[in-house]
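**Student:** Each in structure tokens, the structures are laid out below.
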Structure 1
Amino acid sequence: MVSEKEMNIFIRRAVEGDKDALGTVLESVQDMVFNLSLRMMGMIEDAEDATQEIMIRVMTSLSSFKGESLFSTWVYRIAKNYLVDYRRSRFDRQPLTFDFYARDIEQGMAERCPDPQAGVDAELLAEELKLSCTNVMLQCLDAESRCIYVLGAMFRIDSAMGADIFDTTPENYRQRLSRIRRQVNDFLKKYCGLSGSGMCACSKRLGYAVGQKRLDPARLEYSALEVCKQEMENMDALAGVFESLPEYRVPEKARAFIDSLVASDSMASIQKAGRI
């Protein structure tokens, strides 16, 4: 674990043209950028693309980091600005609401669906559906509310950091987070079985999810991701539905892109242009 003081040294060396230092700097934040992107986008492929774009912005803006905040706060601010304004994801083209999601859950519980397993362990399918469903459920929030909820309720940043990222006061940030948590919790209590009281259960929804082509037993994307931290601590029972989700390492495709960018000739061009 690199300390903040050590990170500032790596950043200074990176700005001076040290590629190894730049690699260390980017590697220190790429997993957190991917995990935020995944919760904001709801789809792994969209999150990979967003991670690459955000890491480019981090790299090309590095010389503007003055150490007035934690480096992670500065990176989160760049990521937030990109993700809140992003307009090319699947869920931007097909927006979700809690009302729509509720009707879909009710329909899925009412329909009789065939055995979806196709030789795949039912528990593995249910886990895949849980991870997919919870990330998609977050898309029912508008982009900024979603980002506030993910950072505050799931990643547990404090109100001072939240205020810095969202350019507001700590009190205002806490109030906004509280309202959003209440909205999410009201939905979870009624509809999500993981909360302990909701009507839906992942194991009972498998057939419907497969029939709607939302779950492919032959292509379990979340199971293929490398987990870097299995569970976050629960702060309360309802928010724990989201806070117990795994943290993932950035997928190999995005990791390789970042590595190749650091090593490429374009790095020299960026440095000469004064962008880093």
Structure 2
Amino acid sequence: MPNVPIMTGGAFEKGELKISGWEDVSPQEAFEPALSEHLLVIHLTPKPVRVFERADGYSGDGVAQRGHINLFSAGDMSFCRWEEHISFIRLDLPPSLTDQVAAEMELPQGGSIDFGRHIRLQDERVVHLAQWLLAERNNGEPGGKLYADSLIRMLSVHLLQRYGAVVTGLQLPAQQQLVRKQLNGALEYIHAHLFEDISLNDLAAAAYVSSSHLVRLFKEATGLPPHQYVIHERIQRARQLLLGGSTVKEAAAALGFSDQSHLHRHFKRIIGMTPREFVRQSR
């Protein structure tokens, strides 16, 4: 079983819409500080998978079933962590597309389209339209461009009718903007100093908050205290190093683990297998 993402057929760009299918993605985290486009994710894992998900003003720690969908609006912060292999379809819908369809539907103008924040929805029509659109991409558009365009329009119309709202003066509350800025400061520091010894005080200083406040901030946003989040990020980087040909010893030294056994222990806990098993199954 592969342990790196497999994109089924590649990314499909139809106009500005992007759709991609992913199979058997290994345990990891996905964080986007501010989505540039509306995001639609459809879970396709055959068995139930526990996931930890966060979006602006919404949290959801639960079990994702095949056919569940997540829908977030452009501008939202999005975080997701999973600890088992998952498969999914991802669609990025630019506001320009939904705005155009909304105008054609003669919806009220003068504002921004907001889909809200939805986690683990059940909507068979969305699932079917996304699967048909991905199948068109994977099979070389046998139905022709008009058919693909029709699928995109049907999906956009359905999302707008069922979940969309036109919001004027859309802006995050001041407190929410501050929290996002603080969290981004800490995350940027982690990614810039991932190969170094990072202290809680370092992160708090980068976020301009107290250490105790930072711990609460991380727990609310990611479900993890700061030190565990750093370990998760280092393990994800270790995966990349191992796939790039580094030895376990080299990866452990580069990422600041005290020794190979330290990396080995955390790697197995987070990924579900030892580093050597991971490399062997990824070949």
Structure 3
Amino acid sequence: MALMTSESRAVARRRREQLRDFLRTRRARLTPEDVGMPAGGRRRTPGLRREEVAALAGVGVSWYTWLEQGRDINVSVEVLDAISGTLRLSDAERAHMYVLAGLNPPRSGAVRDATVTPELRHLLDAWAPRPALLRDPYWNLIATNDAAQAVFGFDDSDHNCLITFFTNARYRAMHIHWASVAPEVVAAFRADAAHAPDDPGFDQVVEYLSAVSSDFAEMWARHDVGAHTQAVKAVRHPEVGDLVFDKTTLSVADRPDWHLELHNPRPETGTGDRLERLLSVRLADPT
């Protein structure tokens, strides 16, 4: 136990040292003009002074000095957000500062562009003939490739993966192990929602599904939580029969609130051959 305590203290000390260096470099890259202050003549060192950062962030000069010196002091979310705004930190820099301060990184509160980059679009298309889809934190479908539409039957009425899972009778009938998988799906959504307890987007999905699906309402009331990053997904397709996939869910590096779901045919199930046959038929007759 003593060894663990020593290691924990060493890690905390190292984080404070990194926070010290990080804050100094972020302060040094700003000029008074950048934050709406008069230039005030030449300075011995580049960037804002500590007292200027403290004043703009609304914190005490001594307290900010201790933070930048790497002292062992308590810091609140509100103070970090104020410093983040003063230092013009990006989302990635803000999350990094949180980690160095020993707090959980926040989710960005800004409304961000939901446009799929050409690189992500290319990845989805290149994954064919295997199904792939991209979803946002509320499990809204952002984009799919042609294979996902052919295999899972997504159409214009399917905007949210979770809502489709519980309310689309066609999709539910196709899903071979729906009853056993459903609790795991709900537990995974609860785990995602727990990262943003004040986000109304999750509440809207839960309230809607609780009203229209008694199955969802019952499973949500269990308060089970779990990861669903690796799973086996099996569907009974009306044209080619059973298709079994190993599904892997990945976060997008520069959009961690977005998730890629990539499906690979499960070995020794014949899924690869059936998938090729399905897509060749669709290509020959896209209607």
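**Student:** Given 6.2 as the derived value for distance in nm of label points 7 Å out along Cα→Cβ at positions 50 and 218, which of the supplied structures 1, 2, 3 does it correspond to?
**Tutor:** Details: 1: 2.9; 2: 2.1; 3: 6.2.
The read-out comes from structure 3.
**Student:** Moving on to the next point. A value of 17 was derived for relative contact order in percent (Cα under 8 Å, 6 or more apart); which structure in 1, 2, 3 was it taken from?
**Tutor:** Details: 1: 24; 2: 17; 3: 14.
Clearly, the read-out refers to 2.
Values quoted throughout were computed directly from the atomic coordinates according to the rules given, and no laboratory measurement underlies them. Since we're looking at a predicted model, the values are computed, not measured. Cβ atoms are built from the backbone, for glycine too; each structure is taken alone.
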